[in-house]
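Peer 1: Multiple structures follow.
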Structure I
Amino acid sequence: MADFNKVLTPGSVEDGTVNTVVEIPQGSRLKVEWDRERAAFTLDRVEPAIFAKPCNYGFIPQTLDEDGDELDTLIICPEPLATGVWLEAKIIGVMKFEDDGEVDDKIVVVPADNRDDDRITSLEDIPQLVAQLEHHFTHYKDLKKPGSTIVKGWGGVQEAQAVIRECAERWNNK
């Protein structure tokens, strides 16, 4: 398997797109994570069935969020994507998130080339899913660590781009 942090860049952030790599398919309850030291995916844990991911979950290569991991993505797609698939994705917003007191923001994206349905251009286009994502990320650790995750708010494309630029800069200065 390729080392995604060596073969991919964050993408064309200023043009509104990023490269993202899928860690967890939509509907999965397996918490798969990219281990950058080994350049491999690892199973971190199995979540309860009620906390299956409401969308595909991934990361942007060559970025570091404040929690020390690559910047996360929430990939809105009509079907689950397999772990290890990478795609060019259009930025539609950011979920401002805190996990155990650390910033752990999530960039919300859609496939850049969706010939079936390209109507999603902002978070306003998916209000029901935004509410579902907020509920999921507010409660998915409740069985082990209640109250340890907080959705601090949502931002649009420009705020998401600023977060990505900051995380790419942190990667470059590591």
Structure II
Amino acid sequence: MARPYQKANIPGPEMGTSVYDPKVMANILKAQKKKVFVIGSESLNWELDGKKVADYFIDIAKKLDCHVISTGHTYGYLKEFYPLDKLWDMSLINVTGRLVDKEWKGLDGKGQYEMAIFGGHLVYYVSQTMSRIKNFSNWVRTVDLDRYSHPNARFSLPNLSDNDWKAFLEKLIENL
């Protein structure tokens, strides 16, 4: 198990798992669950060898054929590459509130999500989001694809260098 990226992030008795193998993460993501991918604005700022991290996340979302929620200012970029009937714009706080609301029927009105995938968010911000989901819902499995270990996510990556993160994302996309 990787140490939390934030040293003071002590999640309580339930801690998530760091997934070191892209094939294992691909199998987790391919599970027959209703999914939403929440892509944050940091994905537009972070680049891996000149390619925006948002582009990796778009490739993953396309392979999963899932709903995507853009947060921050990512909508303008994502709408160029992702089908508009599967793309929504919402704040991370709003997404979090809806994911823990048992009565919410999802973006398509067909039921609550069983898996929420996160990527492109500030580490301390999304950690609190996943803590709330973990503690106030038992139906949503959280996955974080940023290069930091998140103990509040059910599954996250270990703390990775940019080169290792790039290799992980490329292998993940290849295995989806």
Structure III
Amino acid sequence: MKLSWRLCALLALLLTSARAGAPSPDQRLAALGLSLPAVPAAVANYVPAVRSGPLVFLAGQLPRGSDGKVIVGKVGRDCTAAEAEAAARTCALQLLAALKAEIGDLARVKRIVRVGGFVNCTPDFTAQPQVINGASDLLVAVFGERGRHARAAVGVASLPAGAPVEIELVAEIMD
């Protein structure tokens, strides 16, 4: 399982850097073998991020493949829960890229406050929390306890461009 070796890599990083202090979010991403994608341009009348005091509200992200195209599919019909979970992880990476573009350094994140997850699924699909765990697990892997958050995992009839998931995020930052 891909996530298992990534978690092992993160654990190794945490253990070897314990004396030097906690690893940065960028170091944790690197240990997971992940990099942040380019922030996609807004496709409608909105901005990717809005600050209000110490909070940053990030617009919902649809999962994009390496070619930049939106990943599509209805969960329970066109794709599995595991495939949608991977798409949610992709959304989380895109959200982190948008957050970094807004605040400059992910080390400024004091806490991930809330995640909103929307799953484009069949009426009988009930594993929305498992799907959104793709985003939640990544955020905890990158930020540790600061990545633990409140969240919603909601099934919907459709999403823009036919995406299987859309994730939004609120983060508190340190000034």
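Peer 1: Assuming 23 is relative contact order in percent (Cα under 8 Å, 6 or more apart) as calculated from a single structure, say which of I, II, III it is.
Peer 2: Answer for the origin of the read-out: I.
Peer 1: Assign the value 30, calculated as percent of Cα pairs over 17 Å apart, for residues 114-153 alone, to the correct structure from I, II, III. Could you put the intermediate results ahead of the total?
Peer 2: On the way: I: 46; II: 17; III: 30.
Of the structures listed, the value fits III.
Peer 1: Of the structures labelled I, II, III, which one yields 1.4 when distance in nm of label points 7 Å out along Cα→Cβ at positions 58 and 146 is computed from its coordinates?
Peer 2: Structure III accounts for this read-out.
Bear in mind these aren't lab numbers, they're just calculated from the coordinates by the rules spelled out. Because the structure is a prediction, the values reported are computed rather than measured. Cβ atoms are built from the backbone, for glycine too; each structure is taken alone.
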